[in-house]
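Input: structures, listed below.
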Structure I
Amino acid sequence: MHISFSCVHEEKPAEKWKALFDRTWPHYKAWFLSEGYFARKGYVTSLGELQDHMPELVPVFEQLVALAGGGDLEARFLSMYCPPAYMSGCSQVAWTRGSNALIRNYDYSLKLFEGTMMYTHWLQPVIGVSDSTWGLLDGMNASGLAASLTFGGRKITGEGFGIPIIMRYVLETSTTVREALQILKRIPVHMAYNITLMDASGIFATVYLSPDRPAAIVSTPVSTNHQHEVEWSDYATLTGTIERKQLLEKLVSNQDETEHSIVKKFLQPPLYSTNFEKSFGTLYTILYRVQDGKIEIHWPELSVKQSFNDFTEQRVVPFPLAFH
């Protein structure tokens, strides 16, 4: 098995997005219906929630639904309102010494990874790693705002949106951390997630989101897979969330560390995970330089550089995966 990672540039929703949807829809359909057809919210409810909470995205949503064939099931999926539960690993840090950059590892199942970075210009230029075909796992807009997510390590689920569409909305409509925080405080989320933000001025924040309590804004530049404290001990042990956070905090406080050296640490255990067999292997490391709009995607043996001014469409196969 191997990781395939594609960089795609399409200003407005069209054939390239449709190709991504067509390729991934059979897998997403099976996941979306995994608890039964009626376990998911209906179209009218889903569209109504999107109109209430993210009205600016509704015209894009309607274009995507049309490209996807206009079906009821496709529309409900694309709304991302009350989807099935899912969780990932991940480590992230807002780096401010010598440069301003958001750096993160994404740890998840290879079988459920779209492997696509998209450069779009829907409401404003955004480059990010795609999930659920138009949501984002992490990304940056041309205003210099970057955001990334980690699972929050709580079993609780509730009525709200899947985090990838919230990430997309933040980067489409915000230019600063302050603006993004206002959005994250008001949109309901269906599971617990940690969002780290950084803007072009170097301001950063981490937000703990949950469906059962208000968003909590914390000043820490690091985030792994728990919030104020560990609430799911088995998951914490499986993913090493405490150990990873402690290491990141140590690295951030070490005056000898640089952006270059910390990226190298992200490519080594314990931040880098080879637990692909249990769906928590590191699928990529990414660095968003918020001041100059540049991006670096890293794997142990390969790196790809992109930017808003110089974005190259390409497909890479970084390395084969050996399960451990």
Structure II
Amino acid sequence: MDIPNPHDRFFKETLSIRENALDFVSGVLPDTLREKLDLSTLSIDPNSYIDNKLAESFSDIVYSCSVECNTVVKISLLFEHKSSPDPYPHIQILNYIAGIWEQLRKQQRKPQIVIPIVMYHGKKTWRKRDMTSYFKESGNEFYKFIPSFEYILVDLSQYTNEQIKEGIFNRVAIKIWLLLQKHISDKKLIGRYLRDFLKLGILYYREQEGLQFLESVCRYILLATDLEIEKVVQAAQQIPESAKEVIMTTGEKLMKQGFEQGVEQGMERGMEKAKLEDARKMLDKGYRIEDIYDITGLSKEEVEKLKKQK
């Protein structure tokens, strides 16, 4: 079973819902910028602009939005994978923006302004600074050769639980998503706060969308931590019975998938062991190395390694 990064999956399942993205973006944009955007026009862009190199650091969800001058900008939600920030985030983000412009150019469309919103939940402090600080040269004569742009940083270490729950965001899904992202690396804290986090969605879990979100929450917790399913169920005592069933069903699915994966991996290991044993016997009988790896399917390096061990 190939399970995608649980942080990445939870991010995409949550913020691909327009109403969730709208609440998140409204909560983190500066007032002066939010006033110029017509957020009622926010619509998801089905494309991802992450290339293979950037995929090591970021996932993205992109929305388009109209501004007061009847043009369209892109709002890119960038989820930082790593537990510690890159020393030169401007360079990564600049490559990302240039990639969007290049795709627009290939489509014979004009460049669009890109507003990058970087969501970071690592433990190490993200020190946001201007791109000019990367260079020792000083003075305007040199700075004019440096591409300068801003990005919006959402560093969850700078938010208290109360700010997330009460002060900034309205959607239950966004509150729970951010609270889990903030504490997911600390099993003890997750165990301590999970009951309170789940309680935030008591009314939400009566809707189909809320139950789907709860399934995402349960899957995320069980895959991203080693918290036992029983602990999750205990934390859900005050939520509706239908929601508890979702938690149990999700846990059972994951356990089944884990068992099937274990069986599949065991079969693969058994086949590999049999190939090695056949190769050893063929070496004892004097077969040529070329014939052995051709017959068994082992690599030339594996067969040569076996020969050296004899």
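Any read-out appearing in this document is the output of simple, stated calculations on the displayed coordinates, not a laboratory observation. What you see is a predicted model; the values in this text were computed from it and never measured. Cβ atoms are built from the backbone, for glycine too; each structure is taken alone.
Quick notes on this structure:
- Here Rg/Rh (Cα atoms, Kirkwood Rh), for residues 81-216 alone is compared for structures I, II. The highest value is that of II.
- Structures I, II, by FRET efficiency 1/(1 + (r/R0)^6) of positions 49 and 97 (r between Cβ atoms, R0 = 41 Å, to 0.05): label with the highest value: II
- Value -9000, calculated as helix-only ellipticity at 222 nm (-39500 (n - 2.57) for each DSSP H run of 4 or more, over all residues; to 500), assigned to which of I, II: I
- Computed 6, 29, 38, 23, 4, 0 for P(r) over Cα pairs in 10 Å bins from 0, in percent - originating structure among I, II: I
- If relative contact order in percent (Cα under 8 Å, 6 or more apart) is computed and equals 14, the structure in I, II: II
- When Rg/Rh (Cα atoms, Kirkwood Rh), for residues 145-296 alone is computed for each of I, II, the largest belongs to: II
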